[in-house]
Structure P
Amino acid sequence: MKRRHGLPSFMTHPGYRWVILAIGFLGIFGAAGLSRFGYSAVLPDMQAALGLSGAASGSLASWNLAGYTVMALVGGFLAGRFGPRKVVTTGMVVTAAGMLLTGLSGGLAAASAARFLTGLGNGVVMAPSVILMSAWFETRQLGLASAIASSGTGLGLVVAGPVVPRIIESAGGTGWRVAWYFFAAVALLMAIMTAALERDRPYQAPVENPPPRQERKTIRADLMSVLRSGYAWHLGSVYFLYGFAYLIYYTFFQKRLTADLGLSSETAGNLFLIAGAASLVFGVLWGAVSDHIGRGRTLAAVFVADAAAACLFAFRPGLAGLVVSVVIFGSGVFSVPGLMGAACGDRFDAKLTYAAFGFVTFFIGAGQALGPYVGGMLEDSFGSLGPSYLVSAGVFILGAIAAFLLPDARLARSLPARDVTPQEP
């Protein structure tokens, strides 16, 4: 194979950006997608086998979220310092280890530690993978590329739904453990592909790295630049409202359908699958729309649609209404991280983009922690999840207003693809 600048020739071709996009999509699927939605599919058998209460089972999700939030906050800075390829690969290996240990766990303490480790790993996968698109794609395609990459989480939903029951059925009492081993193997395979094929930027002449002391000063300066940015705080508030409203809808999805509306678990699983399929079929369209009308207006449109989906869940619709709700919800909700990453790429330069996305990701972590808590309190007070979904709809509307007021920063981004880190050989 011919080599240019120490790289295989195909890696220096402009069309290689589509390979980068595919690797980002698959990496998010293997880490974040399977970690989140795989847990929901495995939980009933895992809970029974380990003798966990409902509260203990919920705490496992909280440990995963805690790990994710901690590392998402610093993941952007790590990617700016060491390059996204190294950071994402490491995160996926850690995620695979956490999934393996989850399958090996024998009680609540071990499972909690394993889920926390899994969260730490996938916390540094999403942000660098999405922001990497800003190095490879011009503004006119950035929203589309970022939305495609982030929709890898939706593929996790599509795969986990039908695959996990088959694994559990074929493996018997240890089926839930085998499912975690399967997730770990997929994540490790994606890590190998990332290490082999992902590159931090299109090839350009190597850039000198600053001395360590100067590098530390640069990191502090980057952090202060983000903290002083009104745009970053505005974007963070939008992400907080999204996290709050989105996780109410997702967390109580199964319970609303089975306990409140009397549907079977199989029907609820099929509706989950429909939501995931909708995210793959329609979710990327929101990214393309944002390339034309701006990230803020597109986010506002997504949130209005999600508010309508939450309202449908609140007012006890028939099965047709529920299908409409999950299609609307799935079609836009998983594109939001990509749109947020594109918004950061519009406003900030290369290294600041990673720092900014890490910063705003902290806000979604706070929203995700608070939303289900409020939703659960409302359920306890009213004896039904209907009011919780009405609150979700209301918060989505607040998010839509905040997003609509977000300045359009696309013109601030230069058209050519930009440097991120020196290209590794």
Structure Q
Amino acid sequence: MQKVYLFIIVSLFSIITNGQLVFNENFSGYSIGNLSVAPATPNLWVPSGSGTDVQVSLATPLTYPGYGSGTRYINVSSVNGIDPHKPFSVPVSTNPNKVGFISFVVRVSSARKILLSPDSSITLFNTGDTDIPLRFYIAENNANLGIQFGVQIGGNTLPQFTQGNFQYNTTYLIVIRYDVGSNNNTDDAYLWVNPSNFPAEPSISPQPGPANNGASVINGASVDFGSTINALRIIQSSTLESPTASFDAIKVAFATTATAAWGLLNPSQAGLPVEMKSFKALKENNSVKVSWEVGTEANLMGYEIQRSQDGIKFETIGFVDAAGKSNYSFMDSNPLSGTNLYRVVSIDNDRRLKYSSIVSINGRKDLYLSRFPNPTTTTLMVQHQEVSAPAVLRVTSIDGRAVKLVRLALNSVQTNMDVSKLRSGNYILEFVSGDKRVSTTFIKQ
């Protein structure tokens, strides 16, 4: 019997040391305001220094097609303020060698020029050592044409930046691969911006560079940070050297191979544990009843109900625990005057999220919109409210371009839409009739 127990213990230790998702933070559940003191379950962010803290916000979510962002995000500023860090769930031993992936979404408002030596924005490090093994940078192009992103190993090599001109106030997906001690006991790093083959594992052949929105550090001079990496830090070091930017959905995974690390990172929204079959909001006297139907639940924490008046700034107004049911509801007993927009966020036990469509109550007539199948390849069947006045279905790409418009037949409640000519990707579907509108999303494969 002792041998059996020993085998189990050794097996578990092997799983932990060979690979793990060691950091997964999308800031859902945090209160608005200072990150280091925001109530959460639990809040593991540790403040360092004094002054302005990193701020939790939900005004304009950061989203990238197929990437699992949260209901909240953080803002960092160009100040000499608090630099919070959060420990990994399990320290990463770098002996033997490891391969890691770091991913997150970022939106930049301002940055210092590359030639003026900006400071790093995110670092991985060992809390027991002052040396920093890996740094991520945001900088302005020296010609004032846009922003660039960079990566650095240790402190004795210069950061390597992407080429081209990425835009301010635009959300980008950043993926960094970090090979620890992989090349003659030196470290290698590779950075991609909006990887072309996402959500597949990014390839380092050819190396990331101008042709594929990337940057590389090969044979980087690693520093003596010890044999462990165990935390991630957000940097706000200077009014002159730090950018003003927003971050969300930060994930870190390490394993003995790149493929294993990428699988553990699981950066896409694929595989979320519940499917939202329908979602609607109905007026009941002076209240609004929000109800939704779901498929089979697995590993699900519950549902966060959010409300907005402009479709941009959403606030959380309630939470319903997952109970293994197919139908749920929530009563908003104090709706806003005028238009109320509602959505439901499914949250699993790993803090991954999935958003419902958005429905509107405007005090005159309830709106309803659903679509299936989703994803689709050729035809999208759209169910909507009965058309009693001129109405259209409008399809918009994720970057805001209108790509299809369908005029609806009078008295119709269902419309089949041909989407076969659309490119593969994520789209917004909107029902518009006068000042009435409701939207949802779909995926074209």
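Tabulated data
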| read-out | value |
| --- | --- |
| Comparison of P, Q - label where relative contact order in percent (Cα under 8 Å, 6 or more apart) is highest | P |
| Test item: semi-axes √(5λ) of the Cα gyration tensor in Å, for residues 201-408 alone calculated as 40, 22, 20, pick one of P, Q | Q |
| Source structure (of P, Q) for P(r) over Cα pairs in 10 Å bins from 0, in percent, computed value 5, 23, 33, 25, 11, 3, 0 | P |
| Distance in nm of label points 7 Å out along Cα→Cβ at positions 105 and 193 - structure with the largest value, from P, Q | P |
| Among P, Q, structure where helix-only ellipticity at 222 nm (-39500 (n - 2.57) for each DSSP H run of 4 or more, over all residues; to 500) as derived comes to -2000 | Q |
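Read the figures in this text as sums done on the coordinates, not as results from a lab. Keep in mind that what you see is a predicted model, and the values were worked out from it rather than measured. Cβ atoms are built from the backbone, for glycine too; each structure is taken alone.
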